[in-house]
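What follows is a set of structures for review.
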Structure P
Amino acid sequence: MSLDRALQAFTHELASKLKLYDELQADLDRQTSRRLNAFAVLQPNELQLSKVLGDLLDPAGTHGQGDELLLSFLQTVNCPHLTIEGRARIAYEVPTTRIDAYRRSLDLVVDLGRSALAIENKPFATEQPEQLQDYVAYLEARHQQNWCLVYLTPNGEPPSSLDPAEAHRLRHAGFLLEISYRMDIATWLLRSAALSQSEKACTFLNDLHTYVCATFSTQGAEEL
């Protein structure tokens, strides 16, 4: 057999196998809708992601799993000094009263009773000048020594709006945590899905995990 004929036979066989592969993939999609993901379709922005995170952290959230997901989050990001006393409550866009920069607002604050977990969510943007410095001042004025500020970014970057020495002090004292979507949130979502007793909640958490991995792993790769 000549080289040309061998190449033609190989090309024909490959095309047949690719066609069969496409048919099998289409059949699998019809049966499982495996690529269907509301988060990928809707492409939530920063505010919408904060709302989703807040609902999952809320013991009274729509997931119906009580405080299991909140406890899992505290364990995943390593906040041993924060404990839930009474009923945890969620607040969004919390204004920074009690300080001069009163027009700022924290994305999400979880009132744990005697302490507070504040989350500044930055999935797609960076901070404004002195933004986290103002948040720290507010949390110190409002909660004294019973708080933790979580700075959430795609890859766990340190905040640029805090003096590095101050950031080091806060980090060492347990007041500042820098966590990532790529690792920390992805890990928490998987743990939460495993803890969930509801099939619907489990599907929601797994879909969000898939979206987080696809969105922020790609973003991280582009930045490298």
Structure Q
Amino acid sequence: MEGLISQNQTSLLSTSIPINPFDLGIINWVYSQFHMGLIVTDKNLNIQRWSRWLEYRSGKTSAELSGKNIFEIFPELVNRAHHLHFKEALLGHVRILAYAFHKYLIRLKPTKVGIDFDFMPQSAVIGPLFVQNELLGTLAIIEDVSDRLLREQELIREIRSKEDIIRQLESEKLKVKTLSGMLPICSSCKKIRDDKGYWNHVEYYISKHTDVDFSHSICPDCMRKLYPEYAEEVLKE
């Protein structure tokens, strides 16, 4: 398969180091099946390996990039100061690029619907590549964090929706006034005594202490009592 490493391809490894077939199988699996992108460069930062994951997402094959300087292929790395991370890797340092601060290492097309930008959000690790204490070059690993961001965006929407509901409920709660406890009410006229000792009609008292408004009418019993001559005719309607 194109892009896989054979036992004869030892350009990055000292020829004195035998390659175990199982190790070779693991290496080929990483380059062909691993769910992250891998870039290997030599000490001159020329690309030596470009994984199948990156071939699929960039449209650039390992064959066409092999041996070419990574900064010439991707000048944006220099423009965004990411070339410094590769140079630090050659000094033995490991650098981690978080999406929150760097957005991406190599600009690739988005892989998910719903992402709010026109590039694949990434996190990346750039570090030195050693074999038996011999520095061969650098290794960069790129992770697509689109799924994580989509989950975060959905969680943020849920939180904001719940916050809106809570604010609405609190707003409604402020509008509602309730009556509780015992109310002193006249057994004859049914007026209610307030905290200041004044007697008020039921309608006035309730309207003052709640958000209730009253509309007045006459119940059938009172109609017959107060207007007996009209009651039956009015009640028929």
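Once relative contact order in percent (Cα under 8 Å, 6 or more apart) is computed for every structure in P, Q, the highest value turns out to be that of P.
Going by percent of Cα pairs over 20 Å apart, for residues 133-212 alone, which of structures P, Q comes out largest?
Across P, Q, percent of Cα pairs over 20 Å apart, for residues 133-212 alone peaks for Q.
Starting from the value -11500: which structure in P, Q was helix-only ellipticity at 222 nm (-39500 (n - 2.57) for each DSSP H run of 4 or more, over all residues; to 500) calculated from?
Q
Among the shown structures P, Q, from which was the value 3.0 of distance in nm of label points 7 Å out along Cα→Cβ at positions 69 and 109 calculated? Corresponding structure: Q.
Comparing Cα Rg over 2.2 N^0.38 Å across structures P, Q, the highest figure comes from Q.
No value in this document is a laboratory result; all are computed from the given coordinates. Given the structure is predicted, the values throughout are model-derived calculations rather than measurements. Cβ atoms are built from the backbone, for glycine too; each structure is taken alone.
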